[in-house]
Structure I
Amino acid sequence: MGDNAVRLLHSVDEQTQSSHEIRLLFLDILHNNTVTALFQPIIDFNRQTIFGYESLIRGPSDNPLHNPVMLFDVARREGSLTELDLLCRRAGIRGFKEKRLGGKLFLNTTPQGLLEPGHRTGLTLEFLHEIGLKPENVVIELTEQYPLTDFSVMGNALEHYRRMGFEIAIDDLGAGYSGLRRWSELRPEYVKVDRHFIQNIHADPVKQSFVRSIADIAKGLNCKVIAEGIESREESQTLMDMGIAYGQGYYFARPQSVPPYSIPEVLFRFPDRSQVKNQLWQNRENIADLLTDAPFLTRSNILEDAYQYFVEDDMLSAIAVVDEHLSPVGLIRRSRLLSTFSSQYGRSLHGAKSVLNFMDRLIVVVEKSWNIEQVSNLVTDNMKSQIEADFIIIENGKYAGLGKVLGLLKKITDLQIRNARYANPLTLLPGNVPIYECLDQLIAEQQQFAVAYCDIDNFKPYNDVYGYGEGDKVIKLIADILRGEVHKADDFIGHVGGDDFIIIFSSQDWTERCDRILQEFSSQISELYTEEDRCRGGIYSLSREGEERFFPIMSLSIGVVLPNTRQFISHHDIANMASHAKHNAKNIQGNSLFIERRHC
């Protein structure tokens, strides 16, 4: 036998021995229950609190199977995914209870483990009952290390969990084998966006577009989005500006055996940004006028104290409970307390108990300065069936009073009526009145911004030749392009009328956005012409003087001004300067951008 053959046999023997040792280590872990659960908080961006914790499993620290990927890979080869999965769930549930963590518990599981022949349903529920946790507080999070092909069977398995009260999440959207199909087939309550799309998202427009698309799909499916892998203040701010509801990552906390119970307020402090909202101009009003003065209780109060408040005020439907810093921690609801006290011996049995043992901890807390749209989204997500319920309003983190969902709905209805009055009926974009309101607000705040006046060249001849129906398509096209290219958190789009649009940019990269708007318009507009007219490069139509002449394919002109809010100016001044800049842009042939560098 040659030397190469001998070395090959030795190598095979070593691998076999190593594989055997790994197998023994794995069996020892199963036998002695030596997995450890770490916990990483999931953050509610709107409430700036911890929404829940993900349980992350580790093997023994001095063991090659400390890494969970390797641990589960060995379990798969040994046909023991179900056994290991159950062991990990028990560790996560036990740790969550022992450390007295609040909110939702996210438990990782592999789809393959749920589909193994030896998998028994109901064991997780039994264990929850043993230690006193409710399934409503547990989310089964599906990880996808291996391809999933049988979606129908998997869907049936998950529906069984839902009937027991659990919610479902899918992990690493955008990184797995079946991504969007897995989402559409399984319809989870939560979807986690893979960290690849979160890393440096503040500097990557492509990643921002991807995450916005995910958020739009999720809204239609009534699904909550969680951004994974947040590691910087800039990433966190960008995601919050985009309206992503939940986040998770090292920026807030690393996985730990004893995780934080709260997140430092400083992590939510970002540089001041304009609060002007594209498409949400009508909701810039804050909720201060929904605030109702109401008493509050502290940790030292008993239920009898709450009862006396309710007796003295028939209109009081809830009382907030605050901590020593006047930050709200719960609500005592009138209906529940009076129901308890009305039963035989109810008052004598419970009157002396602490309010902490009776309060509702699943509360909605909003800042007094938040706008109607922010509060509406939060209330819709958390109080779907409680039309007459109260939410807590705070000011700089301290209790300020209560607001009612019914009052919020009335406010939204009033705003919708106002929207219909001032919106352009074709594009549904705001018209002159809200444009002027937006400019006046920015002037009063002395914000830095740019105003872009967009106008389509050769639109009237196209409208005359092709008809008003086709002309409307052009107007809708430019509106859609503008919506797609502006920053939704910072910028504002208005439709002056006809083919004239105004963009108020608070985003700093407005020149790049204007360039992309011009490129998009140039690439799409020719599709609205016939093949013959495209080949010819335009159409023949009557000029304003009544003479037939040739008009090239439509182009877009954008004139930009940079208002100086430190000078005494009004929205009329800005409108005049923007109109002048637009005329200068139209004097340039083809798609053009003219920037008036003089500050008005």
Structure II
Amino acid sequence: MFKVRSDEPKYAHLWDKETKLANIYGETIDLVEGSGLPADQSLNINGDGSVGDNPNRNKQHGFYFTADNCIGCHACEAACSEKNDNPSHIAFRSVGFVESGTYPDYTRLNISMACNHCDDPVCLKGCPTRAYTKFAEYGAVLQDPDICFGCGYCTWVCPYNAPQLDPVKGEVSKCNMCVDRLEVGLKPACVTACLGNALDFGVIENVPERREQAKTQIPGFPDPEISHPNIRFSLSRTLQRVFTRPDSAPLKYVQEGSEFRPVINEATGVGERQWNFKSLLTSHENAHIAFTLSVQAVMGAFLIYTALSLVWGGSPSDEVFFIPLMVSLLMLLTFGLVRLNLHLGKPMRFYRGFNNWRLSPVSREIFGVSLFFAGLAGVAFFGTVGMYVLALFDAAGLAVLAMNMASIAALLGLVVGLYYMIKLYLIPARPFWNHWQTASSFTGTIFSLGAVFFSLILVASLGHGILAIWLPLMAGIALFGLVLEAVGLAAHAKKMCAQGGEGAASHFEQVTRYGKSYLLRNVLLGLNIAVLIAIAIFGLPFGGLSIFLGAFVALSILASAIIGRALFYVLVIPTTMPGGFFWRNKGFEEHAIETGLADKIHAGIVTGKH
């Protein structure tokens, strides 16, 4: 157990006596009563089986932040990092700020934020390895880095920057509510270190002495309805109507009634269209670009082959085509899976991705894609080697049955994998993704890239002449996929602009900082649609021109898909807490990398990993 000093000051001790029955969201504060859970379980801190004697031990605790008092000294950050022995690039608690006005009428509002140990922890539901647990003791949401395999999905879904992905260790860690201190009646280290009495801690909804407010929002704080965070705010001073962020996020907060709503801050934007190809195509999410595009292309090609086999028994299904098709599909699918797996912080622990199939869309996506891979491998095996082996024993019918069963498994895996591949991006904390355009884009890619990939294998295995038969159909399938994506993109742009907030800010970045890349993708998309309409109606011209035109269309569709998917990842702005000029600031990180400042350990930036 944590050793309490004999001279520990009074303000470091927990102060709660009477507590309420329910919080502001209607959730029960006592987490044991009526749940059937034991009330005296040990947390086994440092292997100690003792149980703390806090009478409120099984009630939901939370932080209380008085914004009027915070002076931005960062003592809470320092105390937290010291206690948890964090490196310079990791901070479980951080202090950001928003600002308003100009000198001499200038207002700065500091915000100290760590994990809020939510009633509905989205990190716990999202984590595929079950590294998270919400305990009845203090309502703490604890995370075990040893179980984590470093996918970082919890950092996507959390609105508060609480989970920290360490690119050096390849694992996530976060605030643990200092439960070792709570067990002996002490407040968390960050609260005890606060110089201005801005941070406090206790049973949620209990208001500390000399405080009257218990708000759920202040300027810069994300929508509490996402996860019902256990933090309350006090802010009594009169505020100006508009607050801006000091970091590079193109957002400001405008007062509407009693709340502040995020809107686009065009003053921080580029103002004119740029390419920014380097940052577009060298992001940390390149592995996801490769994975989603390759898997969706394979899914599309397999769907086309299956449909042709069912509808037209005379479809290309002999060995001359079947073997190259299956080998190509398996090779591309393997590439996507390996590329994504190597993106993990701990690639050798990939098998843990199945652990949370009951809650995590990531686990379910992994299950679906794995089933698709296994089914596809079964189709390839029983359609070739297995067929010949079983034919030697006069069991060719068994091979056909096995091949059909493998096809059903592959189709089931395709449906499940695609559904949860889409579902895992529908994240309230990332509004730019949280739209049906994600589904139209992923589904459209299945048809467009699937048709392109299938056509390339047709030509490679059966010769250019085969296109005269199958080209109008392939062009029609690809056309359907591109039109589906175009409709989704148009609806998405309109929705993002209308709803405002982080989604609108992402779209603003799309038409300014990446405006020329965005325009190029749209031009390619429109050009491909026009060319495919012509091909579907009139077919390809004869001679060398047909080869050139076919190659151009295939490369153009692929280029459009890569640029579009890269924009999808690089543009997203989470409903995140504001940073500072030199901390939690994407713009400063880019500057530090370009100038070499990132090589200095005190900069708190690690590059070239994960």
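Computing Cα extents along the principal axes in Å across structures I, II gives 87, 62, 45 for structure II. Of the structures labelled I, II, which one yields 3.1 when distance in nm of label points 7 Å out along Cα→Cβ at positions 128 and 520 is computed from its coordinates? Of the structures listed, the value fits II.
Starting from the value 9: which structure in I, II was relative contact order in percent (Cα under 8 Å, 6 or more apart) calculated from? Attributed to the structure labelled I.
Taking distance in nm of label points 7 Å out along Cα→Cβ at positions 56 and 592 as the criterion, the top structure among I, II is I, with the largest value. From I, II, which structure was distance in nm of label points 7 Å out along Cα→Cβ at positions 152 and 584 = 1.8 calculated on? Computed on structure II.
Tell me which structure, out of I, II, gives -13000 once helix-only ellipticity at 222 nm (-39500 (n - 2.57) for each DSSP H run of 4 or more, over all residues; to 500) is calculated. Write down the numbers at each step before the final one.
Values: I: -13000; II: -15000.
Label of the source structure: I.
Bear in mind these aren't lab numbers, they're just calculated from the coordinates by the rules spelled out. Everything quoted here is computed from the prediction, not taken from an experiment. Cβ atoms are built from the backbone, for glycine too; each structure is taken alone.
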